[in-house]
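**Student:** Read through the structures below before going on.
Taken together, the values in this text are just the output of simple stated rules run on the coordinates, not laboratory data. Just so it is clear, the structure is predicted and the values come from calculations on it, not from any experiment. Cβ atoms are built from the backbone, for glycine too; each structure is taken alone.
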Structure P
Amino acid sequence: MKKAMIWLAVMAAAVSLSGCSKKEENKLETIKETGKLVMATSPDFAPYEFQDVSSGETKYLGCDIELGKYIAEQLGVEFELQTMDFAAVEAAIGTGKVDIAISGFAKTPEREENMGLSNYYKAESSDGKDQGLLVLKEKADQYQTAEDFAGKKVAAQNGALQQTLVQEQLPDDVEMQAISSLNDGIMMLTTGKIDALAVADGVGESFAKNYPEITMADYYFDYESQGNVVAVTKGQDELLAEVNKIIDDVMEKGLYKQWYDEALEQANSLGLMNQ
């Protein structure tokens with residue numbers, strides 16, 4: 001009898017501790033308690049997120065970073081940025097190591113299954129040519145259709161939308177190479193280690209302006225963007241609801257377009273883009 005009572009007491013304590021743990025897992029409450037919002041991004045996607053090292057000190061700029069700062073401001077907390085490879089960004093938000101992730105995320109079924117995704121935000125309307133492939137300019141006329149990439153080596157950022165598009169829309173015998181950063185892909189393309197690099201059109205055009213030996217192929221993936229999304233850890237519905245309110249406010253006021261234009265100007269001044 002005594003052992004049974006002890007066991008019941010232990011179980012009651014465990015249930016109590018479990019309840020406390022669940023309460024601590026509420027990201028929105030934790031953010032407000034700590035007074036800090038931690039955001040993850042991969043800063044190789046100008047003008048959305050990129051680095052400025054012109055002063056000898058690394059600064060992180062971009063319209064997505066401004067969005068993160070604004071979310072923190074509206075929540076009444078400080079902003080902390082953590083930079084990492086794109087795949088690591090997804091892992092960090094998936095495991096709850098950061099509060100939010102903003103890194104040019106497209107909404108995909110896989111991300112919807114593994115993360116909480118916000119309402120859409122965007123700076124410009126789509127022209128139907130959102131996603132394509134960079135190739136060597138001297139070979140550009142060889143790539144007019146998806147079938148022209150058969151048997152070729154095509155790279156895409158690991159975990160990105162472009163990786164899925166390559167796998168789903170190019171021939172089965174394409175040799176897919178996952179890369180950690182677009183800068184790595186550019187080096188592989190210009191040195192002949194790959195035949196093509198899958199990228200968002202705007203980003204690809206900016207690389208082409210800075211690397212005259214490459215260009216966007218005439219072929220584009222069948223994809224039209226509705227905008228990008230902010231990611232939170234799956235199940236953090238209260239935080240996601242607050243983020244959605246803030247995004248709707250941002251879009252209504254035209255703030256994201258303003259941040260985009262400012263980031264584009266900054267990227268141009270650094271030679272990252274030339275439009």
Structure Q
Amino acid sequence: MATETTFRGPRTRSERSRRLLIHLGLIAFGLVMLYPLLWMLSSSFKPTAEIFREPGLVPQNFTPGNYTEGWTALQHPFHHYLLNSAVVVAGSIIGNLVGCSMAAYAFARLEFRGKRLFFAVMLATIMLPIHVVIVPQYILFAELGWINTFYPLIVPKLLATDGFFIFLMVQFIRGLPKDLDEAARIDGCGHVRIFCRIILPLSMPALATTAIFTFIWTWNDFFSQLIFLTSPDMYTVPVALRTFVDSSSQTSWGPLFAMSVVALGPVFGFFLAGQRYLVKGIATTGIK
């Protein structure tokens with residue numbers, strides 16, 4: 001017993017030391033990753049002339065007026081652009097949840113000719129950069145008269161154009177027992193009732209993961225919104241933030257950073273509210 005205790009003690013201390021070093025390393029790495037965010041938050045309370053002259057995190061001249069100035073600096077109050085982004089995000093979330101879930105059910109549960117080919121093509125679209133299809137999309141939407149509207153940003157979502165979310169839900173639905181479908185068919189349910197009453201309620205983790213990723217990606221999307229939205233009345237938050245930067249005159253860095261902090265608020269809030277569903281959704285699909 002004495003010998004066993006002698007060997008067990010140092011092994012435990014060594015393991016504790018190793019874990020302590022790992023945690024310290026992770027904390028240090030986390031602080032490095034958070035530094036740009038902390039610097040932006042600090043800069044939002046500095047005068048514009050002090051932001052790049054004093055790189056420290058503690059403002060010497062605390063200036064909360066950047067928030068009030070930034071809120072009214074553009075053609076419309078900043079809440080106008082927040083509302084535009086909210087409309088686009090809400091439509092995109094609904095579109096992805098409806099379109100991608102229906103496509104995923106078809107790939108996971110139905111049998112039809114060319115299923116493997118269509119599934120392979122769908123997976124191939126995940127690797128297709130948006131810059132490859134943006135010109136044909138612009139021509140198509142211009143012919144439909146949809147330029148400077150929210151339709152190009154929302155309607156394609158209803159057509160299940162995001163292959164990543166289809167794949168995510170396909171992997172989740174394939175993990176559900178098919179005995180549930182067979183029991184529902186015995187009770188007289190068709191595909192519509194099976195999808196609505198069995199598959200969707202059981203797929204809440206995957207649906208929540210889709211909603212969270214769609215919110216973050218759409219809220220932060222700049223390229224497509226810049227292409228399709230041409231009027232300041234239709235600008236979303238990323239495009240509105242770009243208007244603070246003026247190459248021909250002085251840039252209002254203080255108000256810009258202040259409104260950037262405001263724009264990050266909904267992203268953090270939505271992520272924190274649904275993070276447990278996000279972890280569960282990823283853990284119960286094939287992405288692991």
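**Student:** Upon calculation of helix-only ellipticity at 222 nm (-39500 (n - 2.57) for each DSSP H run of 4 or more, over all residues; to 500) from the atomic coordinates, which of the structures P, Q produces -13500?
**Tutor:** On the way: P: -13500; Q: -23000.
That value comes from structure P.
**Student:** Still on this structure, please answer the following. Please state which of the structures P, Q yields 2.8 when distance in nm of label points 7 Å out along Cα→Cβ at positions 26 and 114 is computed from it. Please list the in-between numbers first.
**Tutor:** Values: P: 2.8; Q: 4.8.
The read-out was computed on structure P.
**Student:** Here distance in nm of label points 7 Å out along Cα→Cβ at positions 170 and 194 has been calculated and equals 1.8, so which of P, Q was it run on?
**Tutor:** Numbers: P: 0.8; Q: 1.8.
Considering all the candidates, the number was obtained from Q.
**Student:** Check the numbers for distance in nm of label points 7 Å out along Cα→Cβ at positions 58 and 242 across P, Q and tell me which is largest.
**Tutor:** Working: P: 2.9; Q: 3.9.
The maximum falls on structure Q.
**Student:** Supply the structure label, taken from P, Q, corresponding to P(r) over Cα pairs in 5 Å bins from 0, in percent with the calculated value 1, 6, 11, 15, 17, 14, 11, 8, 5, 3, 2, 2, 1, 1, 1, 0, 0, 0. If you can, show how the numbers build up before the last one.
**Tutor:** Numbers: P: 1, 6, 11, 15, 17, 14, 11, 8, 5, 3, 2, 2, 1, 1, 1, 0, 0, 0; Q: 1, 5, 9, 11, 12, 12, 11, 10, 9, 7, 5, 4, 3, 1, 1, 0, 0.
Comparing all candidates, it corresponds to P.
**Student:** From which structure (P, Q) was relative contact order in percent (Cα under 8 Å, 6 or more apart) calculated, if the value obtained is 29? Provide the component values of the computation, followed by the final result.
**Tutor:** Numbers: P: 25; Q: 29.
The read-out was computed on structure Q.
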